[in-house]
Structure 1
Amino acid sequence: MRLTDYRVLLLDCDGVLIDRDSGVWTALQGLLVGTGVVAQKGPVLDRFEQVLHGLYPRFEELGFTGLLCFAHRQLAEALQVRASWEESLSFARTPVTWPLFEDAPGALLYLRKFYRLAILCDRDAQDREALCERLGIHTEELVAPAQGQAWLDQQHVPFEQALWVRASLPEPAVQGAVCLLRRGRRQAGQCPVDECINSLADLVAQHQLWLRR
C-alpha cells in the first residue's frame, strides 16, 4: 500500500518521539562513575534493555516507574556497583526529562492532518499529562503498547488501514503494516518490514512524495 492509503498511524513513544536512549544514558552516569571504568554507551544500553525487557511481565504490578527502579537496581548489581533505593527511585523519575527527537513535534503536527494518531506509551498515569503537553497531543491519543490491536478493534479500524511506526521490530508480530524507524541504525539487506525510514522527517517527506504522484 501507499503511505496515503492508511487511515491510522500507531507510533511508538520511546524511540520514535522520545529519545529514550539519550535520556537513560544521561541518567545512568552517576551509576557508571561507580564502576571505575569508562563505560561504552552501546553495551550499557543493550544491557539495560535486556534487564528492562525481563521485568516487563511485572508491568501490571510495578508500573513503568517501578520497572525503571528495579531495572536500575539490577543493572547496578550486574555492574557490581552499590546503589541506594533513593538513587534507583530518582532514576525511575527521569522519563519526564528524556528529550524529544527534534523532528517529533513538527512531524506530529503534519501527520495528524492526514491520519488519526495513536501513541503507544506505557507511562504511569501521573506522567501522562506532562508528556502530552510536551508532544502537543491529547491524553486520549495515548494507548498502552499491549493494547494497540484492541484499540484498533474498538475504533473499528481494519488492520490493513493501520500503519505501525516502530522503533524496533515488534514482538510478537502485529496485524497490519509495519514501518521501522532506524534513526541512523544500519541494517544489512533489504528492509525487513513494509516500510523503513530514517526519521519522522523522512516519513513526512515520503508522504509528500506520494501526494505528488
Structure 2
Amino acid sequence: MKRFANRRDAGRALAARLAKRAWHDPLVLGLPRGGVPVAAEVARTLNAELDVVVARKIGAPNHPEYGVGAVTADGEPIYDAAVLRTLGLTEGQMTDACDRERAEATRRTALYRQHRPAPRVEGRDVVVVDDGLATGVTARAALHSLEQLRPHRVVLAVPVAARESLASFGEPVVALLVPRGFGAVSRWYDNFEQLSDAEVLEVLDHRER
C-alpha cells in the first residue's frame, strides 16, 4: 500500500481528493502540530482560509501518556467511555487533568494565532485536517467544539486512518488510506519527523504570502 514521502506530500494527495468536491466559503483548520503542513496544502488547493484548531489529549491519572479523552480551548471534553470503564475512572475524576489540558490548548491557540482574531466558522464549510487518525479522540473533540459554532458543515480529512477508529465518527471521514494493519500513523510516512512550534508558525506565516 502507498506511503507518503512526508506531510506535504500527503497534503497534496489529500487536497487532490478534496478538490473534487464543491465547498461553500471553505475554512481549513489544521490540528497542530502535524496536521498543519497537511492542512496548508489543502488550503492552497481549495483557495481557502487556513487556521488551527487545538485539541489536547487528556491523560489518565498517574499515566498521562494513556489518553482517555481530549478537550479544546473552548469546547466540552470528549471521553472514551470504554477506556474510562477499563481503568475504573469517572469523568468527574478527570476534572483537574481536563482543566490543565484546556489551559494548554488556550495557550497554544494564542501562540499559533499570534494575535490574529479567530476565523469565522458560522455558515462555512470547515475542513479539519490531521496527518493521520489513530484513536481519533482529539479529532472528535475538535469536531464537537466546532459544531457548536454553527458551521454549514464540518468534514474531517486525513491521509491515513485506523479502520476501527472511523466508526466513532457520526459523519463520514475523508481518508485516503484505511489499511488493515494500521500500526501507527508514522508507519505510512517515509519522513515523519516531529515538528516544533516554530515550524508550525512558519507554515502559518506563509498563508498570507
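When FRET efficiency 1/(1 + (r/R0)^6) of positions 66 and 122 (r between Cβ atoms, R0 = 41 Å, to 0.05) is calculated, the result is 0.70; to which of the structures 1, 2 does this value belong? Before the final figure, lay out each step's value.
Details: 1: 1.00; 2: 0.70.
The value was obtained from structure 2.
Taking 3.1 as the value of distance in nm of label points 7 Å out along Cα→Cβ at positions 26 and 138 derived from one of the structures shown (1, 2), identify that structure.
Working: 1: 3.1; 2: 2.3.
The read-out was computed on structure 1.
One of 1, 2 was used to calculate Rg and Dmax of the Cα atoms in Å, giving 18.1, 59; which? Spell out each step's value before the answer.
Details: 1: 18.1, 59; 2: 16.3, 51.
The correct label is 1.
Assign the value 0.35, calculated as FRET efficiency 1/(1 + (r/R0)^6) of positions 10 and 34 (r between Cβ atoms, R0 = 35 Å, to 0.05), to the correct structure from 1, 2. Show your work: numbers first, answer last.
Numbers: 1: 0.35; 2: 1.00.
Considering all the candidates, the number was obtained from 1.
Of the structures labelled 1, 2, which one yields 25 when relative contact order in percent (Cα under 8 Å, 6 or more apart) is computed from its coordinates?
On the way: 1: 29; 2: 25.
Traced to structure 2.
Which structure, out of 1, 2, was mean count of other Cβ atoms within 10 Å over residues 18-25 derived from, given a value of 19.2? List each step's numbers first, then the result.
Details: 1: 19.2; 2: 12.4.
For mean count of other Cβ atoms within 10 Å over residues 18-25, the value 19.2 is produced by structure 1.
If helix-only ellipticity at 222 nm (-39500 (n - 2.57) for each DSSP H run of 4 or more, over all residues; to 500) is calculated from each of 1, 2, which structure is the one that comes out at -10500?
2
Since every read-out is calculated from the coordinates, none of them should be taken as a lab result. Being a predicted model, the structure only gives us computed values, none of them experimental. Cβ atoms are built from the backbone, for glycine too; each structure is taken alone.
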